[in-house]
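Engineer: What follows is a set of structures to go through.
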Structure I
Amino acid sequence: MYVLIGILLLGILIAVHEFGHFIAARISGIEVMEFAIGMGPRLCGWTGKTGTKFSLRAIPLGGFCAFYGEDDVEGKTKDDPRAYGKQNVWKRIFTVLMGPMMNFVLAIIVAVGVYVCMEQPIVEPMITEIVADSPAAQAGIQPGDVIIAVDGQSVLDGTTNGLLQALSNDGEQTYALTVRRGETTFDTSAATYWDEAENKYRIGIAFMGHQIDSYRMSFPQAVRAGWNYCLDAGTAVFDALKGLLTDPAIREQVAGPVGTVHVVSEAVRQDGLIAFFSLLVMISVNLGIMNLLPIPGLDGSRIVFHVIEAVRGKPIKPEREATIHLIGMLLLFALMIFFTFKDVMRLFN
């Protein structure tokens, strides 16, 4: 069941992405030959009133929205006014761009919906561990205590962020701390020291959020929180792309479709719907950003060709562009097969 949930998540992302292309094409008057979810053999489908074929295909690892005359390597439709290449270049840019844009829209809508519908915890930063003989231990702090102020400034913001930020300064420093223990409070101080194992300055405590209450966000609050969550997801994508070039450990963690389904199914099994929606947002942002990269075969590459055409006033030879996209798609499929094999081997190991 959880594997099916993982496949469902990918199916939703693909359907929304391709629907972006489809609806933009319909608005622009571009003829759509087929709207397909999945790849490989056609399982079922129907033909719409406009002649578009809607298909569900056997391999749930992608989808496509095929336009009339698109990637016509042989040039059979080069003189046909209905052909994709004969349409206004700005209409084509709009049609290609709407796929990734719909992934961003989906991510924001889901993130905002989660924040609106789910109660948010109000927590206090409760001490869970004290390093022996550390400044915090010498200051009399004990597990179960709650630090409520640092240097006279309250850190009780309903999360653990306030305390984390207050104690995040680098270098040697002495903090004035106000600590609550049960019904009483007391003031103390603790200096930082260099922790070789943690590779940072600290006072010698570990803490976690202890829930004391909960609340529901207003809609404006949810919009702001959802937007920030999507921005964080986008930042994580760019950090990961940078890590692919510099960090072998990150390269080892790269997963294909099978690995993604496994991660989603395991997360949903452990944490339920909240994990499903969180991953839906993160992967949707990921899909939108990746498709905007100028990689042959992806939307970003098509946009580059269309922009070049708009600047030059004439297109690059359709046969040449189609060949580049075809080679890119073949390489992407080869990568997908490679990562799928790697995912399967990782599961067996």
Structure II
Amino acid sequence: MVEPVRAAYYRGTGPASQVLEIGTLTDPTPAPGEVLVRVHASGINPADVKRRAGWGGMQMSHELVVPHCDGAGIIEATGAGVPAARVGTHVWLYNAQGGYTQTGRAFGTAAELIALPSAQAVPLPDGLSFEQGACLGVPALTAHRCVFADGPVDGQTVLVQGGAGVVGHLAVQMARIGGARVLATVSNSKAAEHARTAGADAVIDRHHEGVATRVLALTGGRGVDRIVEVDFAANLDTDIRCLRDNGTIASYSCSSDANPSLPYYRFAAKGLNLRFIQGFSLPEPARNEAIAFIDQHAPSLDITVGAAFELDDIALAHQRVETGGIGNTVLRVRAC
């Protein structure tokens, strides 16, 4: 019997308070290779907010869109080709809507039920709540790729720009687990404490200290081996000054300027490397490595839920992501 499913959705891009609606949709059915998940929590990332807002000229790919790529819940049914034994498994979800350059799927995790490919429903590590599980997809996969894309970091020094952000906070922890010395930049005292509790060896307040000067002092003038970068354009000059010869920037965002100017010879003079990280488009081996890392180290990771909203308050949740705040923002789709 088909039953209505409660969901949040939008029919056009724009401000959260104007375009987001709450209503009912048709109960989804898992296709071959898919699972049907009862969503308990839906994670909200900047990418979800940008899509809904029409950031950078983004257009609607579907007539109606249920937002959010990340979530967590319980598998209720399986499609053809998926073992029935998966039913009842607690899982976290990633890439529910696909990447920026893909038409993707119309139905994300801001709904009571979602059908999606079985591989994108990963067993939830023991000890994590559904709300924490909803924070793993984009933040944790991106952080892992930023830290480890160019090999082990044991014995290296890593600078995390934005060490209190949802990706940066996890990057600090992952780099420490990997054996690195970790420096982190922050923008205020509350963020500084958040980065310190994640394990940063030194925290730099970018509003009150010269970041490059402090980094060079902390490294004896050598510079850092790698930088995890939250805003490539805004920090480009600083990053070049902070990196040792042949160091690497792993940049996962550039919100301040979508078309930054690259000072080629400043990069070339030091033999620097630039890697672009897109959490929606990880190579399969890298994604599998990240999932294995998360499963192994989940008990020791601080996955901070900064605020949890009810489904009816999704517009307020989106506004929190837009204005910023410590920790991840999630929706309680079902009592967790």
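Just so it is clear, none of the values below were taken in a lab; they were calculated from the coordinates. Being a predicted model, the structure only gives us computed values, none of them experimental. Cβ atoms are built from the backbone, for glycine too; each structure is taken alone.
Engineer: Rank structures I, II by distance in nm of label points 7 Å out along Cα→Cβ at positions 84 and 268 and report only the one at the top, that is, the highest.
Structural biologist: II
Engineer: Now a separate question. Starting from the value 24.9: which structure in I, II was mean count of other Cβ atoms within 10 Å over residues 180-187 calculated from?
Structural biologist: Comparing all candidates, it corresponds to II.
Engineer: Where does the value 27.8 come from, among I, II, when mean count of other Cβ atoms within 10 Å over residues 156-163 is the thing being computed?
Structural biologist: II
Engineer: A follow-up question, please. If mean count of other Cβ atoms within 10 Å over residues 140-147 computes to 17.8, which of I, II did it come from?
Structural biologist: Going through each structure in turn, the value belongs to I.
Engineer: A value of 9.6 was computed for mean count of other Cβ atoms within 10 Å over residues 44-51; which of I, II is the source structure?
Structural biologist: Comparing all candidates, it corresponds to I.
Engineer: Thinking only about volume of the Cα convex hull per residue in Å³, which of I, II has the largest value?
Structural biologist: The structure with the largest value is I.
Engineer: Still on this structure, I have one more. Of the structures labelled I, II, one was used to calculate mean count of other Cβ atoms within 10 Å over residues 20-27, giving 13.9. Name it.
Structural biologist: Only structure II yields this read-out.
Engineer: Please compute FRET efficiency 1/(1 + (r/R0)^6) of positions 28 and 252 (r between Cβ atoms, R0 = 35 Å, to 0.05) for structures I, II and give me the label with the greatest value.
Structural biologist: Going through I, II one by one, FRET efficiency 1/(1 + (r/R0)^6) of positions 28 and 252 (r between Cβ atoms, R0 = 35 Å, to 0.05) peaks for structure II.
Engineer: Consider the structures I, II: one of them gives -8500 for helix-only ellipticity at 222 nm (-39500 (n - 2.57) for each DSSP H run of 4 or more, over all residues; to 500) as calculated from the coordinates. Say which.
Structural biologist: Traced to structure II.
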